[in-house]
Structure 1
Amino acid sequence: MKALFYGIALQVKLDIRSKSMLITCYLVPLVFFLFMGGIFTSIEPNAAKTLISSMTVFTITMSALMGLPPALAEIYGTDVKKVYKANGAPLWFGVVTQFISSFVHTVVVCLIIFAVSPFLFRAELPADLLWYFLSLIALLMVTLAIGCIFGLLIRQQAKLTMIAMVVFLPSVMLSGILFPAELLPRFLQSIAYAFPATIAFQAMTNFQAWHIPALLALFALLCGAIALLLKCKKNG
């Protein structure tokens, strides 16, 4: 357990120095927030009601899908994996430390957005802060799990980025964070529920009892898939 805590702390420090993590987890989400926050609230004053939730969903999706997978691919697609085995570290060690490190960094950015939005853009705080933060955590866990699967499955960085974009773009476009989902055709509104960002954004803005259980059930399934992938890599 002591080794695990040390590994997590070390990974957090390494990610702070990582240019890739700096761009995908901090720079891009915060620049997008500053740029689009002003546009949203200028064009549509009512956007202030959901601005914090919208920017939170974008930040989590960007960080987990574009930042985490390359870091895991670098571990499990190179000789770093052999270093783990040589030192007696379990194969899941890299997934857990990278998952928690990405979780910490993403939450920090989400808290910055939460704290700054009311002052910069007169954004309204979510109506129910408990469900907002629970939805934030659930979405982050699910999306990071998806990022872990991408990182374990795909070794080539170019292909990995392309696959991540295939999930990232519809997550952002169909979830309702950029424009009301009601403007989409009905078949796209149905497809949108295949992406966790849609469920989480609805939970943050108009909570219903099934939202959190659905995200947690999906997280459990994804964890099972990650365990199978790690087992295959161990046997391989």
Structure 2
Amino acid sequence: MNLFSVKDKTVLITGASRGIGRALAEGFADAGAIVYGTGTRSESIAWTAGSAIKGLVVDLRSESAMKDAMAAIHQEHGRLDCLLNNAAMALDVPASAIKEADLDSLVDTNFKGLFRACQAYYKLQRKEGGNIINVASVVGLVGGYLMSAYAGTKGAVIQISKSLALEWARSGFRVNALCPGFTETDMTAKIRQNSDYSDKLIESIPLRRMARPDEMLGPAIFLASEASSYITGTSIVVDGGVSRH
């Protein structure tokens, strides 16, 4: 038995249009999983055409979109083995300059959208049990410069994961958080373009570099596989040592 196998597991990955989400979708598919990946627009998920990944257009801000998507997957396969909540938006502006509309959009996506997805998945899989991996962030643990609202939502993701793990354990659900550190994605593009800030940031990372998106794949497969069958309510931190203190 290969404890780390995800072969033939049905996995739904939100925010698979780019960055970490795309790397996870491609990696799980390469490992033999049946992968569905979501994006908010058809063009953002167009890259899945012709691949083993089935792209879905889903806006997490919609109250019913994830529920409908999961129901369709469950109807086709009879199960949904793992929900991987990766979709999120960033907001890297001074706290005093955050506009109400931007704050609403951030909370609707990073907090409410993720929570509703967990809730819908639980209702769908209540009889079979399930596995939820919520992608948080190292800044949800330690905070971040110009990241007050974003870090707040990611801290909330960590606490949602801990609380749902406790509440749903007797129903056969495992719920864990994956906390990436600073990663080379679109979200960190502005940081990487500012050489002064970027250099200081790299100096603060013990491994002296940002992560690659594909470096989140190993921990995610671990959490999705039987290798982590007795792990729930925890956070796997993949940050190059930033949160070591």
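Suppose you compute helix-only ellipticity at 222 nm (-39500 (n - 2.57) for each DSSP H run of 4 or more, over all residues; to 500) for every structure in 1, 2: which one lands on -11500? Could you put the intermediate results ahead of the total?
Working: 1: -24000; 2: -11500.
Value -11500 for helix-only ellipticity at 222 nm (-39500 (n - 2.57) for each DSSP H run of 4 or more, over all residues; to 500) corresponds to 2 out of 1, 2.
Which of 1, 2 yields 13.1 for mean count of other Cβ atoms within 10 Å over residues 100-107, as computed?
Working through the options, I get structure 2.
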Which of 1, 2 yields 1.09 [Rg/Rh (Cα atoms, Kirkwood Rh), for residues 76-155 alone, calculated] = 2
inquiry  = So if we calculate distance in nm of label points 7 Å out along Cα→Cβ at positions 12 and 188 for every structure here (1, 2), which label has the highest result?
reply    = 1
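Identify which of structures 1, 2 gives the largest calculated value of Kirkwood radius over Cα pairs in Å, for residues 140-211 alone.
Details: 1: 13.2; 2: 14.1.
Top value of Kirkwood radius over Cα pairs in Å, for residues 140-211 alone, among 1, 2, belongs to structure 2.
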request  = Give the label, chosen from 1, 2, of the structure having the highest value of relative contact order in percent (Cα under 8 Å, 6 or more apart).
outcome  = 1
inquiry  = Say we calculate mean count of other Cβ atoms within 10 Å over residues 20-27 for every structure; which of 1, 2 gives the highest result?
reply    = 2
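Where a number appears in this text, it was derived from the coordinates with a stated rule and is not lab data. This one's a predicted model, so the numbers in the text were calculated from it and none came from an experiment. Cβ atoms are built from the backbone, for glycine too; each structure is taken alone.
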